[in-house]
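In what follows, structures are represented as structure tokens.
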Structure I
Amino acid sequence: MEEHELVSTWLEIQNSSHTKRAYRRAIEDFQAFVRKPLLMVTALEVSQWAALLAEKLSPASVNARLAAVSSFYEFCQKILTSEVKPLIAYNPVVSVKRPHVDKYADSRALSLDQVKALLAQPDPSTPVGARNLAMLIFALYTGRRSAEILRLRWGDISEDGRWYHWRGKGGKTRRDELVPPVWAAIVAYLERAGRIGKIQADEYVFAPIGGPYDQPLSGTMFNKLLKRYARMAGLPDWIHVHTLRHTAAQLRAMAGDDVVTISQMLAHARIDTTQIYLRRLQGFSDKSWQAVTNLLSQ
């Protein structure tokens, strides 16, 4: 199999269009750097490429590029030659040291006033505005990730609107309560869009107005509309869809929820992950500054 066929086949088996685009960019950048057949690349060359990336990209972005190229070599290891041997015996990315990433270093949440300003932007009297408002309310109450919201189908919601099933990382399915403000926002949107009484179980809830309903809105579209509303509300330009998840956690902490409850809402596998998450959002609370001042004044 020729190299371009290997790359095309590898890209084709990726699960999402977003992953395909990201992987394509990574492998093309890597090919431009090494300028030799990919199956002849050494770990040293991968390390040199990673060092070059580190000069212009964040640690998380460097790791994402390395993970993409590593995925290609893992794919090649599963391809057998005519001699029934792997196409490549060694993944040259494996031994390359990856930069440390502080997962929640850039975590930010909106203040209560900013949340109110954001929610005031969509026009609920229009189908588009009602849909977008429902998406924002869903995110702020549940803390679900963008993809988890957009993949919601009508059949995932119980008939009485009290529960919904959602699919998280790794394809795991969970059943959570759909609280009244979220359910009311969804119903209001579907009424405005003329879908109440017509929507089918396999149709996506958050779909383009007028259809097709067998395709959800894209994460890119969700992020674009959020940024547009943020600009309209005079909010910072660092806001993105994941900010809504950060804000959902912050709102729960402000409402008095303990770390265990917030961890369950976010579906974190470990409570210490939630603790780090909240510490980043809330910052360090200095409770002893007055005692230090007293000591210094003695």
Structure II
Amino acid sequence: MKPRDIVELIALAAVWGASFLFMRIAVPTFGPIALAAVRVSGATLLLVPLVVARGEWPAVVRHWKPIAVVGLMNSALPFVCLAYAAETLNAGVSAILNSATPLFSAVIAWLWLHDRLTRARILGLAIGFAGVVWIVWSKPGSGTASAAPAVAAAAAAIVAALSYGVAPSLTKRHLTSVPPFAVAAGSQLAATAMLALPAALAWRPNALSSTNAWLAAAALAVFCTGLAYILYFRLIANAGPTNAVSVTFLVPIFAVAWGGLFLGETLSWTLAAACAVVFVGTALATGIVKSRLRARSATTVA
């Protein structure tokens, strides 16, 4: 990646790390579905006028079908799942589970785009998924009396990671020539349409009364979704889907920091060790670390 891409990657990680903090603040008031709907609708209000002003709206119309699928897989579904997880899991734990996204992305890119899987990448996938299993097995929660809510929340976070893993390959396959602004705006508009009715049915009566919850939801919409997706789709276009999705390798660091700083959350040594395992696996699977094993490997899976 170019230096500019690396700077954007770190900035995106910091913003998306904060999203787990904002979800923890807002989800008790809104509920998962309504919070996801507020998030994507706010991003839509920010992005669509910008796309129209830039003259890129025709690109959204021409490619509306794959953009709508991106809206489902990269926003509507994972936002609901992560908001559900945020009701139970600490910000750092949710972000650690979400860091499995590059693992799913690598597998999907291999199956769909026929990306090469060297021995080192296969080893990385095995290590990374073992770390994810370890996290779920440890039943991470935030003081719940029963392990069941924590496991269900962890499963929801993993579904979100899987959903995120589909979007980069879809974007590379069908939307490479589409401006990042257009993809970001169109996908948020599609997600808004998908979540409108479910959010109306799930809306909680006290959702209008909490100023802090609305401020957190607004931050989610404007910074963690609207502006963040502009950066994200720029990275996909400029640095490739695998490098772009590696942002989830950095997000947990910021999520743990924000959660500890503003919510007093802590991370156990067990989860920290499991997190390290996921990071090592992700680094190998995405090629971030060029190990000796990868250098020596000449065998690929086609």
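None of the figures in this text is laboratory data; all of them are computed from the coordinates on show. Bear in mind the structure is a predicted one, so any value in this text is a computation, not a measurement.
Which structure, out of I, II, was helix-only ellipticity at 222 nm (-39500 (n - 2.57) for each DSSP H run of 4 or more, over all residues; to 500) derived from, given a value of -24500? Answer by label: II. Among candidates I, II, the computation of relative contact order in percent (Cα under 8 Å, 6 or more apart) that gave 16 used structure I. Consider the structures I, II: one of them gives 5, 21, 25, 23, 16, 7, 2, 0, 0 for P(r) over Cα pairs in 10 Å bins from 0, in percent as calculated from the coordinates. Say which. Here the read-out was taken from I.
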